[in-house]
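Colleague: What follows is a group of structures, each given as structure tokens.
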Structure P
Amino acid sequence: MDMKTRIAALAAECMKSLWPDAEGLPAAEELRGLLAVPPDPALGDYAFPCFRLARPLRTAPPKIAEALCAAWNHAEVASVRPVNGYMNFFLNRENFAAETMAVLLSQGERFGSSDLGKGKTVCLDYSSINIAKRFHIGHLSTTMIGHSLKRIFDFLGYTTVGINHLGDWGTQFGKMVCAYKKWGSREDVESRGIDAMTELYVRFHEEAEKDPTLEDEGRAWFKKIEDNDPEAMEIFSWFKEVTLRDAAKVYEKLGVTFDSYAGESFYNDKMEPVIQELRDKGLLVQSEGAWVVDLEEDNMPPCLILKSDGATIYATRDLAAAIYRQNTYHFDKCLYVVAYQQDLHFRQVFRVLEKMGYPWAKDCVHVAFGMVSFEGEALSTRKGNVVLLDDLLDQAVAKAREIIEEKSPNLENKDEVARQVGIGAVVYTDLSANRIKDIDFRWERALNFDGESAPYVQYTHARCCSVLRKAGDLVNAAPDWSALTDDEAQALLRLLSRFPDVIREAADKYEPSMITRAVTDIAQAFNKYYYEHRILDGEPAQAAARVALTEATRAVIKTGLYLIGIEAPERM
């Protein structure tokens, strides 16, 4: 039992003994959720707001706090003090250290994991790259937020399904096939990949301005793709293969994997049943030649299902995809990690699913995120101001290599550490702030070894590893936990003990930045402890306790970095 749960249980008992006949008192589980961490450690380790009891007890919160504190008799766990309507808890430092360390050391790098999600499935739709287009920095957030959430839910015992919903449908692919047939060569596309395809696409539009009949040829080729024409499908499938081969290089650098690459084209034969179902349920109405679902009562524009020419659009495919995923995976949650500009689209799709009578529509969630700029400049594909992700990662590794050469010239595995630090710097920058906030990527911040950055947290992990290598027999010696009652050790222990709650909250709010923040706070607290205390010196049992705290910190930092998709070097 963690300390927060234990305090909640004892406080619930205390309330029940004082007011045995009162109705509406919080049970231990609810009380645990109400326990807050005071902004100033001088006010205690936890605080219970007695305002929650004012109505059921018909008493002012300050008087309730005074009564609870007077009845408290668990000094071996915590002392208490009434403060402005709060019951403030001050943990017994030695017992807190002993109990917290026992859990930390027994669970190691699995600390914070649980079976909370046992028997439940979460589908995650993220990254969703477009065929025949390069992977740029604008794809970073969807890729890394989705990847981190997948790891977080895995860690909490859920079955997860990572889905890369490829953008692989539309007339542009007919145009690409047309351009390839007129001006391309297999050798060129095989050797230069997406760059060759992009040039063909650009040339098609340039030539179409001179000869508009090319547009008809492009549409004709897309019709062939729709009709499963063997030649058109062979070229189209090959374009996808080349694109995924290129993307695989980036995914490998980032350590990102997927369970499914079922994209838009996968649902081509699954849309008609959905359209028919909408008709049968009287949801499909005609509007200016198109077919829509009216959402006026929900204060939303109509959801377009079929254009006036009979063509389907994104919403049609997303409806088919949601139904397919529920029928296939029986998900408890289906997360769509897509930029905030698509908020209306997903609200419409989810509402249409509700109107169709699917109760699980409430379990579909749009996990929105902000925009990315680079060194203060907005990115624009049309203006050619694009930072390719492959190039960005390579630059990050090269810059990290230069810094490591300067700071650690004798490091043996510089290339490997440069890779871990460079990639980590990019990922950390993306996941360091609340996901809905816009991000301005700047090298000086991303690769700062002294500030809030991946290199700083990674260096702290390496520092822990260094201490443990020097500790020798102290690693296995019996510890005296009274050595961890100082302010710095207690501050670090408090942060470590709260890590499981952070993971659960990050899952509840679909917010990986909470883990980034927590692991950074832990790194800062450890470094303060490291500078204030000589870990390996003094009486062996006390030194052993400090070494054990170092090991617990190392394990939690490594776990936290893993959950946000960053590696933890042992030497830097």
Structure Q
Amino acid sequence: MKSSKTARNEFWRIPLRIRTVVFCSMLICRGSCLTANAQEPRFVDHSLLIAPELPCTWPSHPFPRFAIIHSRTIGPESTYNIDTLLIDGNTGTQLDVPPHSVARPELNRDKSGPLGLAYTDKIEPWQFGGEACVVDVRELLDKAPKGESPLVKVEHVERFEKQHRKVRFGDVVLFRSDYSDHYYQPLPEGRRYIADILDRKASGYPDPDPDCMEFLGKRGVLTLGTDSASMGPLPDLAEPTHYAGLKYGMIWTEGATNLRELPSTGAFYCLLAPKHELGPYSEGRAFSVVGGELPKRLIDACRHKRAIDLSPTLSPKLPLTSSGIDTGNHRQVYLKIDFLYSEYLDMWHHGHLMDSMTGTHLVPPSYALPADNKPIPYAPQVRGWLEEYEEKYGRRGSSTMTTEQVPIEWTCGEARVIDVRTSIGSTQQVRWPASPEITVDQIKAFEQKAGDLKSGDVVIFQTGYNDAYLRPHPADTRMWLQPLQGKAEGWPAPGPDAILYLKSKGIRCVASDAPDLGGVDPKRALMTYWALGSREMVGVEFLVNIDKIPAQGAYFMFAAVKVRNCNGGPGRAIVLY
């Protein structure tokens, strides 16, 4: 192998004319690559990982600690990896909405108003995103006494405006201190993130004071974010700062991270969070899009309020999880858990116990695939299904790709809605439980009318099922129970052949407004999920409002809460157009 010195000497022996051509070619190639890269949108994750050993929950009593329970694992009793989550809205990267501080109007408090009813299930989806305006306040990090927060002032925003432009409606003002990047670490070191501040052992996280919030509210800014643990300065300005902003109808991200990846202006920023009924806050997933034309398109949609919410409200009154075919095989029902009463707001702070596939959710490859290729002690019937599947479709394979490993760009893309409602009623009652199977021919027929599917598109099967049957008790049995028990036809669902065809077209994400992509026949459902997982494809299930998506120019966005080692993932889906 030649030394670098020998290589340099040999290069300089090459005639000048040839060296010049080579050098110019390198410059042109490098310039072309940079230009091409500049035109490609890049997704940046701004979410904290949620795991029991991380400081992801507010540490004060009586806030609940996050827990993930692997309720079922692939083996003799289950063909899927099934998880249960105990999670509070103040977990990880999170969304705050006005009722966090604004009281309901009927209470007639000093802080009462209509925005006291703007819960997480009421906020319009256009408000979740906008143009990121990154206010750099890194000079404040650790610049306060122990137990106190350095304050972001009006002058910090004015400095940004002097350097760039005035902030306005449609912007997402982000306060960048790099606090989460430095201090969000596994416990016990992670006590520095929140607990050590509360115990007055460390300087507080930087946050805006009430005057700064008033300034932004009068500018028309309705969406903010901070990479601190909360938007409330400690020890005594948390509530005044919250109210100063929330009374304007603001929402914001708490616990963002990785804001260093953003330019000062021009990127699209978004926080998507599960839609909890009467929720004053929610765990969420924050991300941005940088580069190319996509950020401008998404920013324009939010600024002009062109957005559609595709997720149902999460409520204990609704049948949001499967009842199962046999006794004992139901998923964890969605439960609201009250833990702290606010007398002023006349509201219980609450968390939730729920299946990780509650409401709109992600299906990662790990859901149906084992972590390795070691033999699985499936039940005898399932072993027969596997032999049949592998003979026709190839190896089932394995995967360790849980929810937090699925790139956000996999679940975002041009919305391609395939209407399969004509399949309804096509099964014979004697074959129930059965679901109408979405076929390759149906997909090809769509392409003939609407154009070929392309890599990066998100295919959404429109069944109309959830819109028709997602009802509270006693009208809830038609959603899951009747079709699973063979008393009604199941919802349309793609078979493995349709999944393989979509993979051949470069499709990474398949979505549906049905309860799931598998259908009610357990054998066919399992083969569909094996096909998805083995091709490194993901699903987004349990959508609503698909009929409201425009035929052209709609961009689908979904993001699941970033829970480590989770085999599902509650989240929120919207369309911007």
Structure R
Amino acid sequence: MNRCRTRRPWFRTARFWVPTSIGAVLLGLAACGAVLAFEAFAVRDDLQDAQAGAARLQVAAAERDTESLPRLADDLEESTARAVEHTESPLWRAGESVPVLGENLRAVRIVAESVDGFSRQVVSPAVEFVSSFTLIRDPVTGVFDTAPISAARDILDAAKRNVSDASTALAGVNTELTLVPVGEAVAQYEDMLGEMTDLLDQAGAGVAGLSALLGVDGPATIVLAFLNNAELAALGGGPAAQTLLSVDNGSVTVVEHVTSYDFPQGVPADVAVDESARLLYDDILTAHINGAFSRPDLPTAAAILGAQWQRIRGIRPDGIISLDPIALAMILEVTGPVTVSSGEVLDSGNAVSLLLNQAYFLYDGRTEADDFFQRAADAVFTRVMAADYDLWAMADALSRAAEYGSLMVWSSDPETDALTAGTRLQGTLPTSNDPETVLGVYFRDRSSSKADFYLHAETVVTTNTCDAAAPGYTVETRIWFDFPPGIELPVFVEGELYDFNRTEVFAYGPVGGSVVEAAVLEAGTATATGPIVDDLGRPAVKFTIDLVRGQAGVVRATFAGVPGEKAYGPTIVRSTPMINPMTVTLQDAPCG
């Protein structure tokens, strides 16, 4: 199942760049001698061939033309090998010792060697793997063959070493001594390696999830937590249904199913939580199982979930995989419809509405609705474990689910958990503002309702870089409920605690920043501000908004970056995976 959680193979999404601008530079260097000129023209031609070959390879991969991929990979490898061969000539190496000229030649050689190494150590093995990969499950025992997973790990390890070595080599080029086109070529290739690092991290995260699910590293217990987006929490919602799995070397056994009603309510779990989290999310975070995912930090949720399982069953799960009906709908796009044990047919078009809204009209009471939720999740899981569908289409679906925040993986094994580092699959906020400055806008229901099926939100982020030494970020969020006119909702959908809908909004600023202002622009019935704390290494503001039908709430948090810090990448906004996706508008503040 989780093999499909990886992103597409690098060549289906990455922009494989070969520096054609080097050709112009090499022509200028040709005056240094006829032989060197011959080598220069040859390197230019070979790199151009490699560029064209990489483009053909990318097209074939996108079209899933697995028959052509091996031949195209061989062609690419031949082109890059020829380019390197020319830069290994005695004259070329001698030229590298010549002042000014030498640094240009050395830079070109390093790029050629990097492209060649990438072709041999990453492209060719990846193509071979993709062309033959399949998940095989013994029809009698139901055990998966884990050898392909181990092979994928080896390929990823080699790819990461290659990218790391290439980055180190390029960092050693003194671009102050090179001609401008050569320096630009080196910089662009460094950017490409950065993109490759991100893609390899995503692939590693998927392999880590699959390894955990199939017990590749030995026996383990895994909890599948199915989150309910109709009652929002920062990471999606409460784990209304959970499945405990026992896994070992390809064997996956369902131990038991539980719902939120199997856990004690109101008694804090025995788990250490940061004081900032307790202030923002109060006792609900640890005392109620549906509050475990309140903080935008999967390790926190995993610790609470583990402590709750320890309390009711005396075990600590080795891994947590969380997903929601939004992810299930994406999965059903690939598997096709499934039939729930109680007779309902679930497909990609009705999964979200049936599980998160209609079920509360069809079934009398929360318990029956949660039981249906569990039956539906079990039916989809069983279908996924059959592994008789297009695996790469599933990979795409699960990648989209992870990017939306609807799929997350945590492992107690540090090495396995490290493979998800830096990806949405990890369920954490970045710890720096480079290469992206990630802000957060998250929501939590406080009405004990299922009304978030009707919740809408929009956020406008204004970035103020007029003072480059201290960038500012203004986050303005508007929320409202779009209830169908005249509809009468079951009491546990509309909310049992109040005669209004209470929603908490949490705004997170940049790493190391501070809060400049927290303001209420439109209060609805009532809106409270605070607390304001530093949480997860960031400034965080909490707003509590009470709304009745027809009202909207608008709040604004303004953050300041660290004065003098230069590592602020492009602004990105992460949010709770909502049934109605939050719209985000990014704009720059006017200067002057």
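Colleague: Can you say which of P, Q, R returns 39, 34, 23 when semi-axes √(5λ) of the Cα gyration tensor in Å is computed? Write out the running numbers ahead of the final one.
Modeller: Numbers: P: 51, 33, 17; Q: 39, 34, 23; R: 48, 31, 20.
Of the structures listed, the value fits Q.
Colleague: Then there's this: Where does the value -17500 come from, among P, Q, R, when helix-only ellipticity at 222 nm (-39500 (n - 2.57) for each DSSP H run of 4 or more, over all residues; to 500) is the thing being computed?
Modeller: On the way: P: -17500; Q: -7000; R: -13000.
The read-out comes from structure P.
Colleague: Now a separate question. When you work out Cα Rg over 2.2 N^0.38 Å, for residues 427-522 alone for each of the structures P, Q, R, which one comes out largest?
Modeller: Numbers: P: 1.31; Q: 1.17; R: 1.38.
Sorting by Cα Rg over 2.2 N^0.38 Å, for residues 427-522 alone in descending order puts R first.
Readers should treat all values here as calculations from the given coordinates under stated rules, not as data from a laboratory. Note that the structure is predicted; figures quoted are calculated from it, not measured.
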